[in-house]
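A short reminder: the numbers here are calculations on the coordinates, not readings from a lab. Worth saying up front: this structure is predicted, and the values here are computed from it rather than measured. Cβ atoms are built from the backbone, for glycine too; each structure is taken alone.
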Structure P
Amino acid sequence: MDNDDTSVNTEPRSGLTSLARACARHPWRVIGLWIVLIVIVIGASGTVGGELVDEFTIPNSDTQRAIDLLEERFPERSGEAAQIVLASDSGRLDEGAQREAVLAALAAAATIEDVQEVGDPFEGIDGRVSDDGTIAFADALFTELSFDVDVESVDDMREAVDDALEGTGVRAEYTGPVVLNAEGPETGTSELIGIIAAAIILLIVFGSLVATGLPIIMAIVAVGTGLSLLTLAAAITNFNTITPVLATMLGLAVGIDYSLFIVTRFRQALSQGLSGPDAAATATATAGRAVAFAGLTVAISILALAVVGLDFITKLGVAASMTVLVAVLAAVTLLPAILAKLGHRINKGRVPFIPERDDSAEGRERTWIASWGRFATGHAWLVGGLALAILITLALPLFWVQIGSSDAGTNPEDTTSRKAYDLLAEGFGAGFNGPFLIAVDQTDDPDASTRLVAVLDDTPGIASVAEPALNDEGDTAVVIAFPETSPQSEATSDLVQTLRTDVVPAALAGSSATAFVGGQTAAFDDIAGRILDRFGLFLLVVIGFTFLVLSMAFRSIVIAVKASLTTLLSLLAAFGVLVAVFQFGWGIGLVGLDRTGPIESFLPIIVFAILFGLSMDYEVFLVSRIREEYVGGAGAQQAIRTGIAAIGRVVVAAATIMALVFLSFMLGDDRIIKEFGLGLGIAILIDGFIVRMALVPAIMHILNERAWYIPHWLDRLLPGITIEPKTSVVTTGRVGQEDTPSE
């Protein structure tokens, strides 16, 4: 295209337009800078980067007070334990050679450097033998809390015990906070499978190997750089071990999707006759605006997790936002530079069995998505009503949701923690998998813990209570109480509250002593309580921010309200599916599990933050294109049909890719990762297909011109944000070999 053609309307100078023009004009400089940046970041993370640890603090909670008291006065009991669960193939463990084998194995465990002491099940010291003598357990107390224990120490302990038991007819399995932390979340080949699935969809969309490869490369750049930045940040502060899994999920998903939108717009610009550099600059200045806006919305939505006031959740948001922001930066700088160099070579590597797509405006009107757009708007009441009915039906299981913490009994059957859980439940009852740890400050009342044990012994729901362990001064005690029910049971959670509000205060009435109920089950209850307390504020921040920026961008409060309400519908429907699978057990075998459990207390708010941001991506991409047509002179209803024809196919492809990336993470063993994968994957499918492609067009068609309503006083008050510019061509003044199509 002749860049001096006076018929070309160029985009007025703005920050992103200038950046797009510069990147397209000087591609090798931009590519070189990115290579240097990546090398520096990855190199620095490998040399000075920190390690990930599972640190949980719950301010102003009984659990945290128990931990703080023990760390201060009873440090030898402030660590956490691994439970060594022993089972006999035949005969009793407390007799003859098997007894000697067990004692030898426990003595071997005690030799490990980080192990402070190991219980004796035969003496009833931090351990017990079942009534039939075939199952026993002993606590191996470590010097640190589980998140500070070196994984190698846990492996060394297991190896020492297994070696001592070899050929004795006794086997050992392991559980407890230390072991569960050491197992850690693993995703297996999820990332690779997600990338392969995305590549197949991209190949169908583009029909070109070169075009298919670009979004994959951009996603890998975003994830690699983002995770390296996370490692650097871990040298300054602690991040949970699940953090890189979520960061990878998001980085792959948005990295591919954002590039998909820009590459699609680039190919459309080429079909209009633009040169490679001009098409790259134009695509970035148009679709790139929506990408930048959507990415910032995702990042801010995730960062809003900070209002919950739980450090580990805040840092999940910080780390996940890193990969999102890197994906945005790469999409609006590195990608246009590469596109400018490729030019028409973007269509190289045509796949023979995939027909070449016509990216012209006339060609887009002949696509299946354009036909759907005409049907959805032509039968708006029917389509909208059906979409709403489906969403409500999917959300119905939420009426029976149980928020809590799943225990090791829901782990895959081949994990040692699951095998140990089953043995403990068989030999002693399910409650032995989740004991309460009660820390007692008895400075002026040395008999307080003894009285507390007597009261606990008579408390309904308590199976047994161990004798109190005292520090050297006798002013601090630890009481271990075993409930009758499993850690994930609602009855156990109710018992935690009963102990805190009734039993413990009554036992210590009239005494200066204080006691704090802790332990893993109590900790998750405290986390759930904190999230519930702050959830309203979190909703206000996220929805309020979204309403504000969408009102500014689209100059319509109706669009902003509609976006927030429809996203909430997507969330409710997705959580309904999550409850049906993980709690009701519908199709649970398909996700690789065999037992149901509650939905993790922290999962809904994290999924909400992520999905609310991601769903805004599709809202922005779709509605911004509709608004572009509307501002360009099309009627409100015609703009919907034209916008869907132009961008609908890409929204569907992007939602499919993102959903497949999330769903692929269900292939790992960790139940929580499976919950995140299914929750986010289903939510994206619901939002992309049912909400954005059916409900939203129907609502906008019914509203007609009213969809773009904003009060005059608010319109004057709000600053303007342009997502899609009124003009669509950005010239770079650069011509060259890459400007001409390659045969």
Structure Q
Amino acid sequence: MYDYDVIVIGGGIAGICASISSARLGCRVALVHNRPVLGGNFSSEIRVHICGAAGGGHMFARESGIIDEIVTETRFSSIFGRNVWLEASQDIVLLDLVKREPNIDLYLETEAKEAIMENSSRIRAIRVENQRGSFTLSAPIFIDCSGDGIIAYSAGAEYRIGREGKDEFNESLAPEKPDKYTLGSSLLFTTKKLSHPVKFTPPEWAYRFEEKDLNYRSHSPNEVNYWWIEYGGMLDTIRDNDKIKEELTKILFGVWDHIKNRGNHGADNYILDWIGQVVGKRESRRFMGDYILTQKDVEEGTLFDDRVAYGGWPIDLHPSKGIFDPGPPCEQHRLRDIYSIPFRCLYSKNIENLMFAGRNISATHVALGSARVQGTCGVLGQVVGTASYLCMKYGVTPREIYNSHIKELQQLLLREDCYIIGIKNEDESDIAKNSQITASSSKSLGIDEFKFLSPVSFPVGQSFILTSSKLNSLSLYLSLEKETQITLSVYKVGSLRDTGLNNLLATSTLVKEEAFEGWMDFYIGKEVDPGFYLFKLEGNKNFYIGFNPRSFPGVQRIDFSSEFKIAHGVYAFRVTPPSYPYPPENIINGISRPTYYSSNLWISDKGFPQNIDITFPERTMINTIYLTFDTYLDCPEHLREIPEPECVRDYVIYYKIDGEKRRLIEVLGNHFRRRKHRFEDIECDGISIEILSTNGDPYARIFEVRIYRF
């Protein structure tokens, strides 16, 4: 008899997500963590902020699912009633998220010492130690999220450490020859400004840095994150961790000594507020699965059949010498789009009941440069936690999940608010999918609200979705300083990210003979096929266009001066006749975030209340409703505004019987993207959702509604 269904080693972001996802699906989970607080690199002990694909510049790419819950709770804690991001209080938020799950037994300050093998290819149990002594925990499935892969290594799982040579995987960013070098580790610190000058005398053993030693490294006294205080890539980041910490401490005090006492850095009134004393690691062992993710996969966006997650952070490679390298502290190679990660990278090729998630997955050193960030690691954790449930459900190994149950895994992940590139909800149990959807209103295409006027000194543009069969005119909000000629061209394109100018629809030129500010109408007068279009506005230093820095679904700003062209924010524009790319049917189209091919959400017209109605094909018994709201996935985790204005705040759910609506659930003060409502069985003809208000946006927005009877 096993103690548990699943044992997760490592309580960082990946391990937390793995444990919660497995437990919510019904598995009995042990989470073993060797520190007194949860969070790993995100904990108060280290304080690395969570970042992911949105930080790589990609549109609406922030990770959803459990990692989104974690970020939302720390940005606006229900316990503390405020933002506790990168504070000591965030440890309690993480602890609370785990403690809410009755199926998780948490073992803090407990070292996972070794794997106890059933045979050479299967783990039976692990031996752990804490203040109570040494004891064993057993399970049929093990997930190593410990970063260093303590149990995976002990079990004999195949692994790599260091950098592959350029030729092995044809990676241009790899060194010519393989070596054992890794990305280094860091110690972070924070500062605080006082109202008076404060002196700083460094310890005698601190390093001394001159300005030339810190080239390329921004070092004002109030940096958010001194991540470039890095060392240890030429050492063994596991066995030499104590030495690396000692050196990093000398470096840290040497850097602060330089900021305070050498050069004019404006640091007279600043003090050290907090100093990290737990090393934040970037890389150690990488365990081999049935597939190894490579630079080519990351750069070209290989679309794997067994894709279960995605990444998008740049390939972020650091010099092995860290701060002692005279060059830049990192090389970030931005990716043109997000990429998929296959399930085969997340289980061991030679230990049959072992999975892993985090910075220890099956990837080359170069590919890990992108996949190692915590937003991506959290999604990978949710994947393996979900897969562990399927392993228990069918009594199979992770490899058998890949061989026989990968579509079920993908659909489960979608149901629990993960995103998988190009895969839609095909859950036959979802009652909403085959229902009739109507709404009180739907927003027409266009951006009326803007924050300021942006100069048009070079060509700019914007792509958009037309649903009508005519384009009579396109209007822009412009400000002209003097007499100006303005030329606008409209092109048919293949998607919102297609910036090709090969299919010209029309060109329109207006001349204003004096200064002007307001809406200007460019006559197009064309019959069109519904689809994707792009306008290009020629540059001229004499005029400005209305600009909103918040992006908008179904619209994509184009910066023709940029290598990547895709840009955040939107220009103020209108089309005549109106188009409607935000219909209520979008809530059952199977995709719950904007893509380059659809807005994928319902947006109402202005004003509240607004209603969306779901009518079943026949009277049906239900007990569960999933709602997915808009929480502005275009913003990276560490820059989020909680609650996001777009997010629905107050709403009421009714169930319908014979044309009568009966109140079922009322929620006030919501700021979460995903809400799951469970209730006693109800037989009804459908449901109605009344949106009473958002957190500031004038439109009601819903990405997805799912309805079940479990």
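The figures follow:
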| read-out | value |
| --- | --- |
| When distance in nm of label points 7 Å out along Cα→Cβ at positions 284 and 516 is computed for each of P, Q, the largest belongs to | Q |
| Structures P, Q, by mean count of other Cβ atoms within 10 Å over residues 396-403: label with the highest value | Q |
| Distance in nm of label points 7 Å out along Cα→Cβ at positions 580 and 660 - structure with the largest value, from P, Q | Q |
| At a computed 14 (relative contact order in percent (Cα under 8 Å, 6 or more apart)), which of P, Q | Q |
| Origin of the derived value -4500 (helix-only ellipticity at 222 nm (-39500 (n - 2.57) for each DSSP H run of 4 or more, over all residues; to 500); candidates P, Q) | Q |
| Structures P, Q, by distance in nm of label points 7 Å out along Cα→Cβ at positions 276 and 692: label with the highest value | Q |
| Parent structure of the calculated result 1.8, given that distance in nm of label points 7 Å out along Cα→Cβ at positions 52 and 684 is the read-out and P, Q the choices | P |
| For Cα extents along the principal axes in Å computed as 75, 69, 55, the structure of P, Q it came from | Q |
| Identity of the structure behind 0.40 (criterion: FRET efficiency 1/(1 + (r/R0)^6) of positions 36 and 180 (r between Cβ atoms, R0 = 30 Å, to 0.05), calculated), options P, Q | Q |
| Structures P, Q, by mean count of other Cβ atoms within 10 Å over residues 244-251: label with the highest value | P |
